[in-house]
Structure I
Amino acid sequence: MLVPVNIGILGGTFDPPHIAHLFAGQAAYEELGLDIVHFIPAGAPWQKADRNVSDAEHRLAMTRLACEGLPHFHVDDREMVRDGWTYTVDTLATFDPSDSLTLILGSDSAVGIESWERSADVKAMARLGVMPRPGVDRRQVEQAARGGELVWLDTPQIYLSGTMLRQRVARGQSIRFLVPDAVDHYIRAKALYQDTSD
């Protein structure tokens, strides 16, 4: 008989993956007693259909570099190999139903969870491990999470986003120490984020 696995799921475009992603994954792993954290780069994220997202191969490569050498972090490409728009509810359904799932996300994402495809099913399939983010009211997040299980992660509020990092690169500014060194090197080697139009 297989032993259920406590799995953390941290999804996103990872365009690029940065220290707030890694910190959220580590905090959830330690505080919630997870066995492993799956970093899942989005395939075709429907909520970002109105902006250019870097090619999947770059986002997957950067996520692998960010998680390199961390055995409790697993880079998972299941959304990238699936056709069509990427919905969290469909991703959760691909895991073994005997496993315990925790969806790790920032409060800025959690506050909008009711707009997600089949949000009630998302909340039924996974507890929410939420990292506080600046400017987001906790009560609004708790209201949005009603009907599911929410656990706040004990982390500092880090104001960092992929948009901010892409804009810094486009302006010729450094993002060193905001992303892992290997990700910084990859971005420069591939000349990513030179276009400011996103």
Structure II
Amino acid sequence: MAGLFVTFEGGEGSGKSTQMARLAERLRRAGLDPLVVREPGGTRLAEAIRGLLLDPGAPVAALSEALLMVAARADLVASRLRPALDAGRVVLCDRYTDSTLAYQGGGRGLDAALLASWNRAATGGLVPDLTLLFDLDPELGLARRAAHGGANRLDLESEGFHARVRERYLQLARAEGSRFTVLDADRPADELAERVWSAVAARLPVSSV
């Protein structure tokens, strides 16, 4: 089958990572072998960049943050995402280009057109087939993260920052409705898992589901 590229997006504490793990397990039970990766991360270089970007004790300027994100993405796309998709695999990615537009664009206020051009350069134009946006009130999401401990640098940003991130995500979803599926991340986990599966299964060959 042709490769299927699915990305998971949302604010802090939205539960997207948990849902991605549940989907991966369901795909394995269906006989598929999904590639499961995260951003920034997924390669030695990108994981090193992740450590820098999320360290609460390491301030990073907005422009440097964006450039580091894009550098990590370029390495991930070239070394792992494209080879997997070319081999016909399902790829599940926790964050991708929309995170840069939402966090560095909406949250930090960097120029959206500039960020989009960097995304295109880093990915060679690789766009997800499906983006699942887990939408949640930032206050609730941050409370969830606090309950689990281990706040990273982005968790510690202001409420205004997280509100801008959420609004930019919703703007992106409205602009590309055919690619995005917006999910209410405050719904029960089992219900969300079924909605995720329905959205993904609709894009898989009938023989796979």
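General remarks:
- Structure (I, II) behind the derived value 34 of relative contact order in percent (Cα under 8 Å, 6 or more apart): II
- For 0.90 (FRET efficiency 1/(1 + (r/R0)^6) of positions 58 and 98 (r between Cβ atoms, R0 = 35 Å, to 0.05), calculated) the corresponding structure among I, II: II
- Read-out helix-only ellipticity at 222 nm (-39500 (n - 2.57) for each DSSP H run of 4 or more, over all residues; to 500), computed value -14500, structure in I, II: II
- Test item: P(r) over Cα pairs in 5 Å bins from 0, in percent, for residues 82-177 alone calculated as 2, 11, 19, 22, 19, 13, 9, 4, 0, pick one of I, II: II
- Answer label among I, II for the case where Rg/Rh (Cα atoms, Kirkwood Rh), for residues 74-121 alone, calculated from the coordinates, equals 1.07: II
Values quoted throughout were computed directly from the atomic coordinates according to the rules given, and no laboratory measurement underlies them. The model shown is predicted, which means the values in this text are computed figures rather than measured ones. Cβ atoms are built from the backbone, for glycine too; each structure is taken alone.
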